[in-house]
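Listed after this line are the structures, all set down as structure tokens.
Rule-based calculations on the coordinates, nothing more; no lab input. Predicted model, so just to flag it, every value in this text is computed and none were measured. Cβ atoms are built from the backbone, for glycine too; each structure is taken alone.
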Structure P
Amino acid sequence: MPKQTTPKPSSSRTSVRSTVRSLMWSVYAPSFLLSFGQGILIPVLPGFAKEEMAASIGLIGLVIAARYIGTMIFDVPAGILVGRIGLRKTMTAGVLLFGIAAIWAGMSPNFSSLMAARLLAGASYALWSISRHSYIAAAVPMDVRGRALAVFGGLSRIATILGPLIGGILAEFVGIRVPFYAQATVAIFTLLMILVTAKNMVEPQQTGMRRNVFKELGSVISTHRSDFATAGVAAIALQFLRSGREFLIPVWGEEIGLGKDQIGYIATISFAVDSMMFPLVGYSMDRWGRKSTGIPAFLVLGIAVALIPQTGTFGALLAVGLLAGLGNGLSSGFVLITGTDLSPKNNPGGFLGVWRFISDTGGASGPVAIGGLAQIVTLGVASLATAGIGAFGAFMLIFIVKETMTRTPKRVATSRPK
């Protein structure tokens, strides 16, 4: 009888391991550094705007949102640039502008200057993230994408553990402008790493591009309008919820009289819980699909946000921060992986530019909407409204958004009879 041979059980593990190795220096390490740099300002920016610029709670929300707004505005141009000038140049430009924006923000004499610097930081993040996302879409097979990108998300979250801790300590004990210069220093190290590692980066082949960028953009939107209208809306809700957590915990900490170092400790411990979830999340996404972690992420993060105004002490806010970290950890890589699953193999940059633009509207509108609502009513009501976005996102995933995980059928090799 002919004998059948099946793939070895270790083949999947080997594929994940080799994928991780191939992304280590080109994607993982630079992303770790940039996430660390961004985390430095999480406990600092609200207090900096309030103390140095005399900003109201609404303006604090606006300055936190400025980075998301800058990213959102530049998402689509960044996607087009990836296709026109390539991944390496786009990545390098993004990191360079990130450092310039940090120095500018640290030297800002007034609120308008700080806003402009944060908008530039957002533009730099768009350049970096779209180029990185396009490379991942081309380099990572779908069958191992959840685990490989969960490693990416986990490393970024580990970096964000350290960032708020260092930022809060620097602001409290050295000077409130010092964290901005620390962020610029991180950008310099990242830029040097990119210049060295990007030399060996293989550019994905770009096909199906049009000379007229507006026609190209219109074609992308028309072709993928169903994905943008369903999965894209869920991504907006998740980014809104995430930015709401980033806004509400530091601002509420200021409201109840906590120091910047204490707020930094809460953010650090919250992100520590967040970062521990990535092995479980990656396995679950590849085993049971992307929605297996997305739905509980919306629910847990929504509950945590609703509980924030119920706290009045360091310990209580820390407990809620831990719950928020659990919820955000469950969403590790959800927007990134879903967008990667849906992106076309030829010219992913255009699709991912639009995808990031859509999802980033959630991050950009979150702090502005929450801060504005808090000024009209109370911060507690704004928190409850934000929690409602979590319930809406869970509803979208359960009933409307299709599962994006599709498995590659395993071929069974059959030996010929002698």
Structure Q
Amino acid sequence: MPGLAAKSRNIPDEPKESANLNRDFPCKGGPDKPLNALAEAMWQLVLSRKPDWLVDLHEGFDFHKINKKSTGAGLIRTRHKDVLAVSERMLEAVNKTIDEADHELVPMINPAVGSLARAAWEVNGIRAMIQETCLKEPLARRVRQHRIMVHCLLKDLEMVDCDRDLITPPDRQPGELRVAVYCGGGVGSTGPVRLEGLLQADRGVLARLVSPEAIRAGVLRQFDAVVFPGGTGKGTAEALGEGGREAVERFVRGGGGYLGICAGAYLATSGYEWGLKIIDAKTVDSRHWKRGKGTVKIELTPAGREILGRREGELPIYYANGPLLGPGGRDDLQDYTVLSYFRQEMRENDAPEGVMLNTPAMIAATYQKGRVALFSPHPEKTAGLEPFVARVIRWTAGRAPQDAGIAPATRRAR
């Protein structure tokens, strides 16, 4: 989609009067025919397939309850009695997952003149509606809200009997590795998408964005490993909530893999009340956590080269206030193995000299049946080091290599 690639609601290089695809379809008071080639192709598909139902998935710039100029967080129905009836159940289902009252989806009537839903209803009598989520929500949450509403409709039509949070194919390909990438409160909007794309590009990997709501609902059961990107560790912990943190801990304890990058590394440690406590590590010099952003140098250990690849010497890598890691001193957790050390330091905001230098940049350990790896810096944002992510994920999921000199778990069950 040219507009999607350009991050615009309008089609690039299309005349202004026909650039908005949501106003390009024939209906009363609107165009008498599709206004551009893309609209024509979509309209011909509708005419040829003659669907009973048409659901158009949209996003608005704000919550309608807060800003009436936006249709975001709304379910825009045509006036067909079947649409009006099932839409009430769809709204009930999705709003049960929303904590903030002002963010709930609201019922609306009559899609915009020129919209595909309006045209399908007025010209062909098709039961049609537009689902609008809000762009201010994290992507995985918006996707889940759409999925919940569509699932409700399909279940009402007796077309599905699966769980609404089933987001992986029922049949696994030979050797396929399934990885969940956290996307929700506490992380930025681009990090999860970058990681999902990076993993999807690796042969044999299926990656999906998952929201904190989906994690609390048990979505991690479908995956071999989970990645928590950069952002804020405490913010991620708060978004997960106690139930979400317990779900992640239970997933790793039962054999799942965990990769924490920057904020995701903070989240896994044992020194914070809100931490997952799945690795015997705590942060060093937390007072000066805001050490700076920029390129530093790391050096892989023999264990690091075994897992991450045979990279000799010092390697430049992007760093952005990631944790300095040290032993947590817990007897109930396995000691970690260092995969790389910082060979250069950041010292902004009065961070003391020498503290960061030669501390672990990347560590790994077992946790009961699972495996944990933490990256303080960002290989996914460093040209040439992106493969570190897929390689360490394969290790956390128990693929290859099997040990890399990292001791198996011997601690007692929690």
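Given structures P, Q, which gives the highest value for distance in nm of label points 7 Å out along Cα→Cβ at positions 137 and 217? Mind dumping the intermediate values first?
On the way: P: 1.6; Q: 1.1.
Largest value of distance in nm of label points 7 Å out along Cα→Cβ at positions 137 and 217: P.
As an exercise: log10 I(q)/I(0) by the Debye sum over Cα atoms at q = 0.21 Å⁻¹, for residues 81-144 alone, calculated from one structure in P, Q, equals -0.95. Which structure is it? Provide the component values of the computation, followed by the final result.
On the way: P: -0.77; Q: -0.95.
Working through the options, I get structure Q.
Quick one: FRET efficiency 1/(1 + (r/R0)^6) of positions 129 and 361 (r between Cβ atoms, R0 = 25 Å, to 0.05) came out at 0.95 when computed from one of P, Q, so which one is it? Walk me through the intermediate numbers first.
Numbers: P: 0.95; Q: 0.00.
Matching structure: P.
Supply the structure label, taken from P, Q, corresponding to helix-only ellipticity at 222 nm (-39500 (n - 2.57) for each DSSP H run of 4 or more, over all residues; to 500) with the calculated value -8500. List each step's numbers first, then the result.
On the way: P: -26500; Q: -8500.
Of the structures listed, the value fits Q.
Mean count of other Cβ atoms within 10 Å over residues 161-168 computed as 14.6: which structure among P, Q?
Details: P: 24.8; Q: 14.6.
Computed on structure Q.
Who wins on percent of Cα pairs over 30 Å apart, for residues 185-376 alone among P, Q, i.e. which is largest?
On the way: P: 34; Q: 15.
Largest value of percent of Cα pairs over 30 Å apart, for residues 185-376 alone: P.
29 is what came out when relative contact order in percent (Cα under 8 Å, 6 or more apart) was calculated for one structure; which of P, Q is it? Write down the numbers at each step before the final one.
On the way: P: 29; Q: 11.
Answer by label: P.
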